[in-house]
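Every read-out reported here was derived from the displayed coordinates using simple, explicitly stated rules and does not represent laboratory data. Owing to the predicted nature of the structure, the values given are computational and were not obtained by experimental measurement.
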Structure 1
Amino acid sequence: MNPEAQDLPAVPRRYTLATVIHITGIDRATLLEYCEAGLLPVEPARMETAEFDDHLVCTLRQIEFLRETHGVNLAGIRMIHQLLTEVERLRRELRFVREGG
């Protein structure tokens, strides 16, 4: 869905909440809403001290893209994210099988 997800560095960087807000332009209240909706693997109560990585920043960009460009609600985004995660898992499994693993 988002080509940026393929450009992640080999060793993920870690970001504070303030840095994620700066990088993505998403405000604290919206990030909290995403946590509460289960779109991010961060407990809402721990959001202030959580460490975020490049994968999570890409996830946030995907969420924003779906909301702003396509008007998808949070329930729809959660379903799309689950489906994409499953597709990626199946791709890895298929690659493993094709490589004789």
Structure 2
Amino acid sequence: MIVFDANTDDCMAVARGRKWQRDIDEGKVRDIKELTEILSLDQSYVSRILRLAHLAPPLIERVINGTIPENLCISRVRNTISNIWDDQLQEFRVEA
């Protein structure tokens, strides 16, 4: 396993994704487009970070604890990952 400090960019990216998704869910912002305008960020970047909000809880726990499996690369997750938690756990060989 690769060990990360819990204060790394990876941990912050997951936290941002979860906060931004919560803002959308709670109606604080209408959609991704409005969020990107408020944040003055590129829509593509915001979309990739939002994907991190949908990580399976055991994967989020690994990010927070700094025990990310070698095959779990946050930049890869930002680009492509199943929304189905069981598929994520299988893909990254993590037990629930």
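When relative contact order in percent (Cα under 8 Å, 6 or more apart) is computed across structures 1, 2, the figure 37 traces back to 2.
For helix-only ellipticity at 222 nm (-39500 (n - 2.57) for each DSSP H run of 4 or more, over all residues; to 500), the calculated result is -16500, so let me know which of 1, 2 that is. Intermediate values should be presented prior to the final figure.
On the way: 1: -19000; 2: -16500.
It was calculated from structure 2.
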